[in-house]
Structure 1
């Protein structure tokens, strides 16, 4: 009894992987989450989360400002880092096939307190990322309908609260970003109705953007001018990060976040058929397809148009103009593809957020209503409604683009902890059944940690301050509620 009381007060009490079998079985049946997803659907959701504005916007900026045509090397470097993290995710997903992703993995490998920190970090990652993309979607949507002669007032398409480093916070005169709000509410409705409906919508969006990318590559390959690839690695300007190899490395840091989102697949384990096999396949499949699409697009983009012209918000349009007026129609199609790309990213991020709430609530770290399953739809409706309200509020009122670096720092922190978790479990519980194993142990997890931590230190101090403030709020929530209501802690204290 005395030992149990000590363990009950321990911040780093851990779940046993073997106890998860009971937890998974308890979630099955008529009152639990329903299993619909297979590897192909998971890959589609992963691709939907990964391929977003990055391939249409970030590619051009990284080429024009950092690496030139060698931005393709930047993408390869970023992909390798993601593969390190992805392999670690895949091993943990095969051991711990339960909702929550990195949060659940940390609970087993590092203990409850580390799991709470990851879960709390993931909350700001998912929500801020989804809202930021929703605001970008609103801008593209306004541009598309203007092509049909319909003009929306900026009063209802911009954020009323804006921030400038020079003038600070002030009011813009707008009332609300209505398209962003409606999009967040619509997607949350799709998620609440059911995972199958959300997956179907995502498949359509992914199909549209992959088709657009495919045709851009097929058309563009005949207009490549090899002179645009010379020099392939432009000479450094004398400033670190402006071309040369330092520019390639800085470009890798910039485009790394074009891969953000593949970890969303792990949060869907309890809605996946045979998750030990399908989660690793779906996640690595999404990374593979996205990497091929990125590399092929970048090669065509920098081959058709000079990299010096690509530092705009729509670099693909620059390449299409270089291909001639007969491709003007395709530029309009690209805008629709961008809307599809952004929609699928928002869907994946919000879906991951609701399932993170579900996992944390099941463990008693958040109020139990977040884990309640709707009898008809078999989804956590309350958590979805809360996300809809918070997401609509943030996307409609605030300039959430300033949170982009906070999202990046959060992702890197989570990735590094996941890699560390694989190392810990390999040495503390070597006899666990691992349907999927990270190859070249311990080198790949160690390289993943070093790469992620290294990129974290390239982010500005203001971003670290933002994350610290968010973490302090999280600590308050944990010690006022989570610590007292933890199911595992209560079980150990009996």
Structure 2
């Protein structure tokens, strides 16, 4: 075949409708892990939790890009092949359809009684007058009509293929919109604690994933203050502890100098500002601590976000790091209990809501290992640290864990709540919505419209009518339409009275 022959064969194979359908199925199949597994761009804390619970499996998944499905090279390959295949499928069909629209309906066959739908009767109306009446009738029914010597040909249903083409072009538009969003948009994640503010800048994000053509100028300069977060739970019955509602009350400034507005952020009710959407993904508790070092100075005073270890009771784990403490750096592992109750010889949480909050601490002193490189804020490197003290029983708000040898103290001063947010900017969102709407309407059109032809022939006072359905499927609907045409024709071209 040669290089050119093999290239043509590969192109025909890639641009066949069967290949396009296979690639579309593969794309849907490849999206399943992105829905079932936590994604770094959406819920990075869930990815961390998955690593803790299944470290070996998580390593395998990570190598396969299953925690970043929509940024994976194999997903991009399917996406680009599908785009190419659809383009190669649609353009030749478009040329063929345009030629079909310009082509006149074919002349009437000699024997109309051989067609699936036919009828005939005798009339004494003159030939030209009868055929002119048939043309008028069929045009009123929106048929394209052509007349010849002794016959009339009519055809309609071109919208079926038009809808089919629009559907495929809409799929191309949808893929293009998704690609444009991936190139020029961005996704970012951040945790915001009550009474803290947020400004839309790269520096404040915990994770920032820009498109390859996105710049920092793409970030609209909005800001907001988280005044309060409230989670409502069922208090009694079998559903006790089940969440009912989550509300984050924000004071939003859409741009510098703009007036503030209030907004209640809820799940599936994002904040929209400057083309970006702010989604509420999760929440948790942030116990507040005051750390006094060995020199009597306040080395830390503020909230520390803890990650939920048990969703049913919101027992949470967290790490406190105080690199500025003297004479040695301090760190602590903490276990927060929102509603503390005795459990056996220890304590546990009985309810996700904050009714009786306490915290257990394991305090360390030594080198936090910050010079080794970036660390997770939820992990404490104790390789070069020594356990200084631990709580014998959970600390209530206001209680203090004193460190031995004059190394200071850690006071549990209160509890705030934090929310995890995803900020997404996708310039292809509106085009994708338009393309999806066009695809649905076009699909309805292609499934409901049928291509059909009707012929009328007059010979020696015998008027014959024939019909043919050009598309696959049940002919019952056309049988009724054809019967109506014959009945209407008998009304304008009168049959011979017996």
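FYI, it's all coordinate maths here, none of it is from the lab. A quick note: this is a predicted structure, and the numbers were derived from the prediction, not measured. Cβ atoms are built from the backbone, for glycine too; each structure is taken alone.
Each of 1, 2 could give semi-axes √(5λ) of the Cα gyration tensor in Å, but the derived value 73, 25, 20 comes from 2. Between structures 1, 2, the calculation of FRET efficiency 1/(1 + (r/R0)^6) of positions 203 and 347 (r between Cβ atoms, R0 = 41 Å, to 0.05) yields its largest number for 1. Looking at relative contact order in percent (Cα under 8 Å, 6 or more apart) over structures 1, 2, structure 1 comes out largest. Given -21000 as the derived value for helix-only ellipticity at 222 nm (-39500 (n - 2.57) for each DSSP H run of 4 or more, over all residues; to 500), which of the supplied structures 1, 2 does it correspond to? Working through the options, I get structure 1.
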